[in-house]
1. Tell me which of I, II gives 1.00 when you compute FRET efficiency 1/(1 + (r/R0)^6) of positions 78 and 486 (r between Cβ atoms, R0 = 30 Å, to 0.05).
2. Of the structures labelled I, II, which one yields 31.5 when mean count of other Cβ atoms within 10 Å over residues 62-69 is computed from its coordinates?
3. For relative contact order in percent (Cα under 8 Å, 6 or more apart), which of I, II scores largest?
4. Given -13000 as the derived value for helix-only ellipticity at 222 nm (-39500 (n - 2.57) for each DSSP H run of 4 or more, over all residues; to 500), which of the supplied structures I, II does it correspond to?
5. Given a value of 23.9 for Kirkwood radius over Cα pairs in Å, point me to the structure among I, II it was derived from.
6. Which one of I, II has distance in nm of label points 7 Å out along Cα→Cβ at positions 150 and 406, as calculated from the coordinates, equal to 2.2?
Structure I
Amino acid sequence: MKRSIIALSLSALLTAGLSSCSDFLEQPVLGQENLDTYFQSETDCTKAITGCYQSIFYDDWWQIAKFWNLTGMCTDDMWMGNTSQDQGDYLSLAHYTSGGSSNGAAQNFWQFRYKGIYRCNVAINHIPDAPIANTELQKRLIGEAKFLRGYFYFDLARNFGGLPLILNEAMPSDIKGITRSSLADTYAQVEKDLKDAIEVLPKRSALSSSDLGRATKGAAQGYLAKVYLYQEKYAEAEALLKDIIASGEYELLSDFGKVWAIESNNSKEGLFEVQYTYDATYGLGASLPIVSGSRDDSGWSWGLPTANLEKAFIDAGDNVRLKWTIIKHGATEIAGEDNFAGLLAGYSEAIKSTYPNIFVASPGNHKSARVSRKFYIPVNQRPATFNKGYIPQNHRLLRYADILLMYAEVENALGKDGEALIYLNKVRNRVQLPDLTLTGNKLRDAIRTERRLELALEGERLYDIRRWKGDDNKPLVCSIMGPNGSFVKANTNQATADPFEWANQKENSNKGYYFDEKRDLLFPIPISEVTMSEGTIEQNPGY
């Protein structure tokens, strides 16, 4: 635990290799500074907050994005996918097998989230005493730090449960013997940080163009509503979601296909996004379009859509979102790709001769022979350096469709089905699906399906199926995974399995068979943290 949450040097805290297309994140590299004397100006304080924002995804994919991708692999929406390389850090958690407490991706996520928390603690503790004449800016910066600390703790809590709560600049001598707080106490701290942020953060419309990407009142309200929803505090979530909707600050884009387009970075649908830009020298761009892309098209194929997800779209008659979510091997066109011939021209001669005139996610190297369209970058929009760290596609962490579907879920839970239908149907209508007129549990299930289809591959599915209860009052994941789980049974029977997935057993189709409901509703605390705490940090059950 000592190394994961102790101080980074301030030079690391304020490093300039930041992922941003907004001016506020474009800062020069600083040398090492003394915390006691550093915070002397508005510029100093603003740069400290820049370090906090950089902590959201950090500089490379393995620090946070790898684990983010892994959470999708633990669901019925996504395979590990890459069947030509070592599945290493992914396998133990994605397939619910043994050894998860030593998982490197989970350990990196834990450690780097706590490094982000440390940066926020430094800012929260020092900015109030900085000699700044602009007190409104001072309040806003503190609010941004509290928003980010609340977000980091929430992200940890929904994966690991109750946490060690560090609210100061803890050094090794300060944290020996630290213990985990309860999940309720952890969420209480998250709620406090987000409430404090709501009081001082501006509305989105008040931001200058150079400040787009900073935390806003709406983003803080949205995450606080999600925290309430996870705890089934429906009335509290309802009030916040209603306020976001009534504010007029956000709206659905008219074209679902534009939601993840580079041109839609920081659109009216986005409440909070990781900021990315193209920089040939420093690599300030996104990595997931490469990480999740076809290996036959410069990608790595980690985190591929399942046939089960494709079937969910087909069963719902949802052709619009299907084509903008999944690209399948053998396709002769791709939604939004105006230069399909240019894509094919980029293939190797061997691929072109083996698979002429089609999109290729070669079945022998890709478990499902499908890749994500949301992260796919059309040929004519690709930067000169088309590689991880160079792609100017913002990562959408919270968007307005999520707000509307959370509101529909809350209203249904409160017995207000008429109101729930209004907002459910707003999301459906965008993709030319007809209005529904359901009530009760049938409406509940329709809202759940809508969340799956609308937010597919966006990092929400695992947390949804862990928190939703089925008719047996067990978490929904318990009926999806396990020996009798619907996902497992369909994939381990050749008659019901997808031909591509059945033919490629380099990733075993029995994913989820070893799911244990007494263990797998949380991830394991990294064993290195338990060991370094000398056992005062208790491991989650079953690990």
Structure II
Amino acid sequence: MIKLIFRNFTFNPKNDILSGLTVALALVPEAVAFAFVAGVDPLVGLYGAFMMGIVTALFGGRPGMISGATGAMAVVMVHLIQKGNEVGLALESPIENLGLQWLFITLLFVGGIQILAGILKLGKFVRLIPHPVMMGFVNGLAIVIFLSQLGLFKENVNGVPQFMQGKDLWVMLALVGLTMAIMFGLPKLTKKVPAALTAIIVVASITIFGGVDASTVGSFIRDGGGEGLKGGLPTFQDQIFALGYTLKGNFLSTILPTAFILAAIGLIESLMTLNLIDEMTETRGSGNRECVAQGSANILNGLFGGMGGCAMIGQSIININSGGRGRLSGAVAAVALLCFVLFGAPLIEQIPIAALVGVMFMVVIGTFAWSSFRILHKIPKSDAIVLIAVSAITVWQDLAVAVIAGVIMSALTFAWKNATMIRARKSIKADGTKVYEIWGPLFFGSTQSFSSKFDVKNDPDNVEIDFIESKVSDHSGVEALRVVSNKYLEQGKKVTLTHLSPDCKALLLKWNPEFDSIIKDSIDDPRYYVVTNMLDSEV
């Protein structure tokens, strides 16, 4: 365990510490905003970000990746919390805020599901996600991050959130522009300090010491109904173990389905982020270890009153671009966030929201795959459609639905293309045997095309089906081969299957032992003899 923590702990302590502090500042408005979305106290979101961050930083599968409270999961939590509150108020002895307790209980199951996914090594399947889906995911997420920042351009007017106007809007835009300019220009001068952290400090100094009236972290929290950033340490939620009776009739209908949805969203977003950071750093993380770490962090959230979460692509990119590569960067971000809550609330609440918005806008610019516009007309139309669809669904629905839809679309496209690839080259041997040399995979998508290649009625008495350039891939292929073989046998004709690979032969015999009578064990692969003769001639 100790070895796991210190493996890749830090490559550059200064960079990891400074990037961690930058990420911690960027985590504050996100955690607070997503807590408001879920309908819980901002401190629940901040505690969630701390616990997700510290566990995944130390034990996760990807050093440098940041986890915390996320919007994709917060949206799903809304119905659960509302349902719990309704049930709580309808009890004989009413319980206020029961929905929050239900959330903590649900997070225990979310964590268990995610840990099980890691134990079963399901994390490796992220490697099967096609590149168009990955590009669509990145583009869609960049748009989502951009749209989420627009809400920070609102101010509370007589208790009603409204977009800024006049002087307030111009001040906000100017500070956002200054932040972006510093982040763009500073790396050209020096890379010794993180541009994002420098930009936040400069803009905060201008507003604090220059007397500029601007929306701050503190005003944002209070406008949303919170009391401020100040809080204590997370406490053990022992009361959730006494609330089992409130779940009667709701466990299977509400708690468990929500747990599966949250677990799926969390794992998909985390594994996709891991894949992206792998590409950015040209290293490779462990998806299975990340599943276990995410699950453990969510269980900790359920036990100590956090709202849970998963990997955050925006903050992860900030960390990587700021030089954070080791586990230390994520640990510093999490600990710094907790210190803000415990000790630094008055200072952090003075940071202008515009500085954090500017940082996130630069993340959007860096995240969006601008090259996708250039390659859209060069790649296959099916890939272009998948890319655009995943981007749109990510914005319109959510990340999990978008990725699943993209993978299904890509799989169907692949199946259709392979279904049309199957061919049968026909020839007649000297002894009159007709040979069907099959080219292309025989699977569920190509069975009809395969069956149509044979002329059972007019073929001679001896037929050979040669699989030297083909492979039987699934049960549908086995069944199609059985049907064709039986048609020949019913006509009193002999059919032989040749050049089956060992795994194909094993598959056929497993499903139907009768194939043994028509399979010919052949080692006379023409290509083998060609290569052998060439080698012999060179000796």
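Quick note: the coordinates plus some simple rules give every number you see, no bench work behind them. Computed from a predicted model, the values in this text were never measured in an experiment. Cβ atoms are built from the backbone, for glycine too; each structure is taken alone.
1. I
2. It was calculated from structure II.
3. Largest value of relative contact order in percent (Cα under 8 Å, 6 or more apart): II.
4. The read-out comes from structure I.
5. Only structure I yields this read-out.
6. The read-out comes from structure II.
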